[in-house]
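Next up: the structures, one after another.
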Structure 1
Amino acid sequence: MTPDPTTSRAFYQAIFGWQFDGTDTDSIALVNDRPVCGVWSDDAELGQGLSYWHVYLEVSDLHSTLARARQPDGTVLWGPTDYRGVAAIATLRDPAGATFSVWQSATPGEFLTDVAGASSWTELVTEDPVAIVDFYRQTLELEPASAHLGDRSYRLFIGDDRPIAGVVQSATAAHWRTYFLVTDLAATLDTATAAGGTVASSPCETLIGTTAFIRDPHGALLGLREQRKTSGKSRAPDDNAGFPITLDL
């Protein structure tokens, strides 16, 4: 979402090389002619004219997902509705207050992920990771797990035996955030700064790779991720504060 789609498209085209299909107020960003995300105009009706990234999680049956979401203290804020014939979507709020959308694609797998310039990881930031486990287990059939690298551990959700999202404990307001994959993080940060963005957090080594956060010219926060060259070693299973399964990322 952005109050100025023209400026936002120019910024992200500079750092990711995106092309766009659509209108001035509603367009889809493309990498190699494949869609990677949407760029929507926010006229202050939904987000008070702010610029922000919104996370979508794909589901196979939107209506049953919404029915399950209402049971463990979740809230359906908007939808379901059709988006350009591409997908049926709805927006939810979890019991801790984090908002996200669910997406049932008309063509599963159409959106490109896990390549440079596309979304490659998402994280839920919440004060009490254990308290929201039941909601995501019942609503999205996600199970809690943990991963380790050296002395560091990392909570995550898994679905169909693969990592789906990270879970980060923080006293900030609960929210979802996303990371886009880049091949050269340092160069991308330089490009983002030259294009009018700012570096919100310097590069650091994490269990999902070398990461940093930027803000675009309108303030939207976005994670950037450069993959690690080698994987970490898993440890023996532990309870990790309610996230019992140990994985090697």
Structure 2
Amino acid sequence: MSADHEDRSGSEAAGQACDYPWDEYGQHAYYQQEDDGEDGEVSARLSHLTGKASLGLAIASAEWLLRRFSRHPVPPLARQYLDAAWAGAVHEAYVEYVEASQFEWHGPVTGAIALAIDILNTALHDMGNDPDPSLQALWMYHLAHHVCPDPAPFDAWWEACLQRLERFHAVDVELAGYKPDLFENFPRLGSPVPREAYDPGRPYDPASNVALWDAFLRSLDPEDHPFLRSVADLEDFGELGAPPYRYTGPQRR
């Protein structure tokens, strides 16, 4: 897993028009929808996954959207935020809290990207107190459907990812036999799921996750990154389970 990881999923939708409705003051309608019918089935399937699997799916969906918009000027800050978000998938302390309004991105392309970042910021910074990343993954699903006049490419990618996650990272699979500590607050979170798991074109073996995460974290330069906290800021933070920007194994809370 590396910061320059390449995945072409989403690029097949890059030619789609961006003429969908976009109201800066009515964005909630684009992703917060009633959980019934087909959406109820999506929500039900997400509910069986570990929290970290759903969090990764939300981040990967945002990356899919950036590739969907690849024929438009995508602000470099967006890509930098997603790298930081992947670090935050290990622990949210790695990534700074942001507000969508700070980007001043508007319109159907950059406005949608700002909204995706806002959804991820909520997912990441709720992890320590009120985690519900399956909800934010569902929101990303709705947002992708809104910005893709033909959602078939997204749906094919999403389904392939979901089937892989159900195989390896459903609660009753990954956490089978796991007995949480008495003081563990969120025993269904599971371990962080790396970027590679969300690339259906690559083989995936969870046994490689520790090495993938450690390599990814070591590849980052937090001292020269707008959204990552510095090593000095994290040195006395005792919840990482390893030195800052290293990963040695599962971390649950």
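We did not get these values from a lab; they are worked out from the coordinates using the rules stated. The model shown is predicted, which means the values in this text are computed figures rather than measured ones. Cβ atoms are built from the backbone, for glycine too; each structure is taken alone.
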Which of 1, 2 yields 2.7 for distance in nm of label points 7 Å out along Cα→Cβ at positions 54 and 222, as computed?
2
Looking just at distance in nm of label points 7 Å out along Cα→Cβ at positions 14 and 70, which of the labels 1, 2 belongs to the structure with the highest value?
1
Consider the structures 1, 2: one of them gives 30 for relative contact order in percent (Cα under 8 Å, 6 or more apart) as calculated from the coordinates. Say which.
2
Match the computed value -14500 of helix-only ellipticity at 222 nm (-39500 (n - 2.57) for each DSSP H run of 4 or more, over all residues; to 500) to one of the structures 1, 2, and report its label.
2
If you rank structures 1, 2 by mean count of other Cβ atoms within 10 Å over residues 22-29, the highest one is 1
